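Structures are listed in the sections that come next.
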Structure I
Amino acid sequence: MRRAKVDRDFMDFTDQEPWRVFRIMAEFVDSFEEMSRVGPAISVFGSARVPVTDPWYRKAERFGALLAQNKLAAITGGGPGIMEAVNKGAAEAGGMSVGLNIELPHEQKPNPYANLQLCFRYFFIRKVCFVKYALGFALFPGGFGTLDEFFEALTLIQTERIKRFPVVAFGREHWGGLVEWMQRRLADTHMIAPSDLELFHIVETPEDAMDYLLAHLPHV
């Protein structure tokens, strides 16, 4: 009877909040072990909803190839759209193509072009890996997830929680309105320093992005 009670107590414990700490620790350990082998890399973000026929898909594919040609791994969220294009370009150019997938009820399915594919339960662990194992960020047009990564990188750099690394955003037509808003509503009202708007750089082509990254990478 006593042993049965111990077993029930143990099973009850696994359903409680403290048990989640062990799942979190395990996901950190597994992902850190895998990512530590990747080498110099750039984390790339963009919409999962961009079709293969979209010009941004082709630019993302070209950018992935350029990363591989310059001995840089491509790290993406591992899903479709821009992420697939970058992974495809990197893989077909013979480079390291990493997909950090996330378990979601819809939309996010692993693309077949990541030659290193990790699957995450927790968003925050995945986000740590995007930053920890990257020498820079590249952002294609995207939605909330892309904006989330954009502002998180700027916040970490601004607050000096990480060493400054280059951040490039593709397409002034896409990002221009946001930049103007940040200038008018944030910089001009002293909510950020004017120099904070220099923490990222707008580019138009994969070649422009690659040139900027190579000129500003802390080391390769």
Structure II
Amino acid sequence: MQIEGRRSPITTTSGVLAQRLQNLTIEAIEGTESALFSGYIEDEQSKFNLLRLVSAQAIDSQQVAQLEQLFMWIDLPQTLAKAFAQQLLGSYQTSSHSPSQLAGRRPTELAAAASLSSEQRTRLNQYCTLLPPQTKLNINTASAEVLAASIPTLSLAEATQLVRDRDQGNWFMSTSQFLQRLPSAEHDTLKKVELKSQWFVVHGEIQRGATHVRQQALLHRQSNQTSIVWVQ
């Protein structure tokens, strides 16, 4: 992942994200048996960032409306959008959490998601994330639904066509190129998007002898290193 980050100015679904890891050797700690890891990598910056629902200690009504639209498209209760916003606002106001402390958690860890079914919880994590509020959306990996929800002037049909063309290898090499391909755009669209991702979740299975353990980890890739934020 670190090598890919240095070699390519963009993160796409055809790069490291497309490569399934199979029997990758994990170096053993002295005195323990080596292990094998198999799994896949998911780009967290391809998702709708729930921490944008609250800004300057207040709920951002436009972001809530955009999330309601996304939930309608992916068949999740639209009432969840306001519930998430209220919960996040309450967390900030009581100082029980700061944005940096909430960043990196899974959306399904929020109390408002407790009533969802297992399938709905999987879908929520697939389309939404909790990252530092300033984190931008990667237009080379985002789904059509997330793109259309994040850019109000873009319809779902238009976003679907953009994603279809993009995934055939016509990657966005600059944010200005992306802007040119939009039917219309707000003046701050470029402030919301980027081409390269720094946040990833790795899903997989660790095998040590006859023992198999499923785990996932959040990784933060920076210019000189990739750090593990959490492991579950």
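Values quoted throughout were computed directly from the atomic coordinates according to the rules given, and no laboratory measurement underlies them. None of the values given here were measured: they were computed from a predicted structure. Cβ atoms are built from the backbone, for glycine too; each structure is taken alone.
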The value 25 for relative contact order in percent (Cα under 8 Å, 6 or more apart), derived from one of I, II, belongs to structure II
One of I, II was used to calculate helix-only ellipticity at 222 nm (-39500 (n - 2.57) for each DSSP H run of 4 or more, over all residues; to 500), yielding -9000; that structure is II
The value 11.8 for mean count of other Cβ atoms within 10 Å over residues 157-164, derived from one of I, II, belongs to structure I
Value 0.98, calculated as Rg/Rh (Cα atoms, Kirkwood Rh), for residues 37-84 alone from one of I, II, is from structure I
